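So, here come the structures, one by one.
Every number here is computed from the coordinates shown, using simple stated rules; none is lab data. Computed from a prediction, not measured in an experiment: that's the story for all the values here. Cβ atoms are built from the backbone, for glycine too; each structure is taken alone.
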Structure P
Amino acid sequence: MPDFRSDTVTQPTAAMREAMMQAPLGDDVFGDDPSVNELQEFAARLLGFEAALFAPSGTQTNLIAVMSHCQRGDEAIVGQAWHSYRWEAGGMAVLGSVQPQPVENQADGTLRLADIAAAIKPDDPHFARSRLLVLENTTGGKVLPTAYLAEATALARSRGLALHLDGARVFNAAVANAEANQSDPLDEARAICRHFDSASVCLSKGLGAPVGSLVLGSRDFIARARRIRKMLGGGMRQAGMLAAACLHALQHHVHRLAEDHRNLRDLASGLQALAQEHEALRGKLLVHPPQTNILFTDIDPSLGAAFVAWFAQQGVRVTTGLYGQHQRIRWVTHLDVSRADVEQALDCARRFRPA
């Protein structure tokens with residue numbers, strides 16, 4: 001059953017399961033789980049930070065980062081569509097007492113620099129204190145341009161803001177940049193991260209680990225983050241089995257993300273052809289250009305419900321929702337989506353006939 005719902009549905013590979021079973025264990029709250037320590041040290045070196053901290057989820061690592069940068073009554077500037085603002089249950093406000101200041105996302109996924117600048121509050125007791133700029137890369141599968149990262153960093157530094165990267169899929173961004181620049185994805189990942197004071201990186205999406213994210217930053221920052229993690233209930237004891245899976249993912253699954261990107265391009269090309277050739281879909285299926293492993297397609301409201309129901313009947317799993325008047329389908333390729341799964345999805349679309 002092809003499952004395009006999300007790259008969070010991946011299952012550990014046989015090699016990853018073996019690494020988990022062989023992992024030496026300790027008590028990570030005491031700081032003596034050797035597998036967790038190895039993961040944290042490896043990831044920090046890999047991405048150019050001084051230190052890292054392992055936690056259960058990206059939602060938690062984002063919140064840990066915000067609460068480590070900001071105090072009660074401070075403000076974090078975020079994108080209106082950022083995961084840290086829209087999809088994390090309001091945690092920075094509810095649990096951190098940090099005010100999120102949303103800025104409208106542009107079509108390419110960026111926040112306009114002028115909008116960021118306008119959102120920064122003056123030093124006045126009437127206002128929350130602007131302390132942090134949060135960026136997300138990738139965002140909806142879109143890669144933030146390298147030049148934009150440099151410009152946003154310069155703006156934030158000039159106004160005294162710290163920078164946090166929600167890099168849940170930063171390695172997808174790095175792989176896309178590496179393809180464009182004929183470079184190595186690990187070099188590109190470090191180049192992205194060097195703009196930021198902290199980063200959150202998810203290991204249970206395209207990289208294929210079953211559980212876990214990292215927050216990375218300076219040693220002093222991670223010392224504060226460790227206290228926040230404990231406060232939020234994120235301290236785990238014999239977490240080495242999970243950490244071993246995450247270490248295996250970083251060591252073996254980064255470069256293979258390029259395969260997910262190729263599969264998604266093939267899916268997009270096939271759907272685009274059907275949008276032009278299929279009698280029922282012609283003029284009623286819009287395929288948005290993909291950049292990494294996430295594709296959005298919009299279906300005319302006259303066909304939306306039937307098209308989605310057809311895929312469900314055929315066992316092709318996707319996520320759907322209304323986008324304006326259209327039915328939007330999100331397709332995500334990952335470790336457990338093969339070329340054959342892409343062909344099955346395209347064949348399903350070809351056989352679609354409205355009632």
Structure Q
Amino acid sequence: MNGLMQAVVIREFGEPEVMRLEEVPIPTPAPGEVLLRVEAVSVNRTLDLAVRAGRYARAVTLPHVLGADPTGTIAALGEGVTSRKVGDRVATSPRIKAATATHGPVMLGVQVWGGYAQYVCLPAANTHLIPEGLDFNQATIVARHAPLAFNLLKEKARIVPGEWVLIMGAAGGLGSAGVQVAKHLGAKVIAAAGADERVEAARALGADFGINYRGSDLAEEINRITGGRGVDVVFENVGDADLFPKAFASLARNGRLVTAGAHAGGQVPLDLNRLYLNYITIIGSTAQTDADVDLSLDVAAKGHLDVLIDKVLPLSEAAEAHRLVAGRSGLGKIVLRPW
């Protein structure tokens with residue numbers, strides 16, 4: 001496909017204003033790739049804001065286009081692609097298949113151009129058919145967060161029905177997915193967040209109990225709710241130096257803490273005596289499989305997994321979207337629409 005498209009291009013690291021809407025050539029899919037007509041892409045604190053500011057842990061080559069989780073319609077096929085056809089509605093996985101950088105996986109929107117554009121090329125193996133019943137906005141957010149939540153809670157923590165699970169940051173993108181995945185797996189869920197409206201949002205997604213950890217003592221509330229037993233699993237993706245010890249102290253004997261985030265900094269104290277005396281396991285991982293993505297989309301299409309959306313903005317307002325996410329004022333994800 002020839003011609004030009006609109007894309008939000010970064011030519012220097014810095015504040016949101018470094019993102020500029022430009023006209024650039026529409027890419028051509030290489031063998032094994034598809035050309036995706038992007039319909040939606042979400043704004044992510046680490047994979048977008050940190051990359052744009054030049055604070056991401058891995059090298060990013062400029063000029064660059066952000067966007068780790070685009071969804072859309074396949075517009076063209078590269079040589080050899082038989083698993084997809086033009087017109088398919090697909091979500092994407094961010095880790096580029098069959099590509100590895102020196103210091104880790106190659107990520108869509110990090111080491112290669114992403115979805116803040118009207119079109120993007122990526123391997124066909126990184127695409128997942130969107131079931132009927134899900135729109136592009138929903139599919140973008142489900143595919144971004146729910147697969148990791150499933151992998152952490154189902155595969156890493158190995159939740160057993162009836163266990164107690166504490167979800168930290170329960171109204172965030174990953175936290176809200178964690179609430180619903182834990183319920184889907186049969187757990188008793190305690191949603192913890194930093195404001196009453198965020199706690200209520202998580203309760204509306206299915207959590208059995210809610211705690212405002214800025215307005216009450218987290219460990220004391222967990223003790224009260226569980227009758228002094230503690231929780232079996234903590235889903236901890238905040239990384240706050242004050243909150244982490246309280247969440248960790250809430251774990252029962254043989255408890256598991258899983259984490260894939262540290263938005264509050266990540267440097268936290270750890271009670272090693274409690275760790276080994278209570279046989280506690282801590283697991284950090286960002287792994288997810290194709291099966292996790294397909295399961296997430298299927299569960300969402302059947303009405304068992306919802307998403308929180310704060311705003312839907314045009315691609316031209318990408319800088320404003322970044323400012324809103326940085327300000328943490330909204331409830332739910334911000335989605336960009338390129339068309």
>> So if we calculate relative contact order in percent (Cα under 8 Å, 6 or more apart) for every structure here (P, Q), which label has the highest result?
In response: P
>> When mean projected area of the Cα convex hull in nm² is compared over structures P, Q, which one is greatest?
In response: P
> Among the shown structures P, Q, from which was the value 3.9 of distance in nm of label points 7 Å out along Cα→Cβ at positions 36 and 268 calculated?
Replying inline: P
>> As an exercise: helix-only ellipticity at 222 nm (-39500 (n - 2.57) for each DSSP H run of 4 or more, over all residues; to 500), calculated from one structure in P, Q, equals -7000. Which structure is it?
In response: Q
